[in-house]
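Below are structures written as structure tokens.
Each value in this text was obtained by applying a stated rule to the coordinates, not by laboratory testing. All values reported here derive from a predicted model rather than from experimental measurement. Cβ atoms are built from the backbone, for glycine too; each structure is taken alone.
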Structure 1
Amino acid sequence: LSKAGFVDIIIDQDKNSRQFIKDWVPGSDAENYVVSAKIKAVKPRLK
């Protein structure tokens, strides 16, 4: 994101996402490799 010009980058992982991700493919351990997250960033206006 920073290489694309974004600043104030915040990645907030959803700690509860493991619970529902493990149900996607039971027994795959996907919850150990995938996480749901909210990503916020600001792209400043060009002057």
Structure 2
Amino acid sequence: MLILFFLFLILAGIGIIEVSFRKKLKNDEIIIDKLDQLLHEIKAMNKDE
């Protein structure tokens, strides 16, 4: 019975880590997209000059 309890704790821990990791990845993707947009805007400004 104790073994099952520890197994459950480990699985729950892995699940929580995975969810927080996915959220972090999503945030990183958003940041990368914004940086990409800025880069395009800067290139466009340089072409105008």
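Given 5.0 as the derived value for distance in nm of label points 7 Å out along Cα→Cβ at positions 1 and 33, which of the supplied structures 1, 2 does it correspond to? Let's see the in-between values first.
Numbers: 1: 2.4; 2: 5.0.
The value was obtained from structure 2.
Quick one: helix-only ellipticity at 222 nm (-39500 (n - 2.57) for each DSSP H run of 4 or more, over all residues; to 500) came out at -36000 when computed from one of 1, 2, so which one is it?
Working: 1: -2000; 2: -36000.
The correct label is 2.
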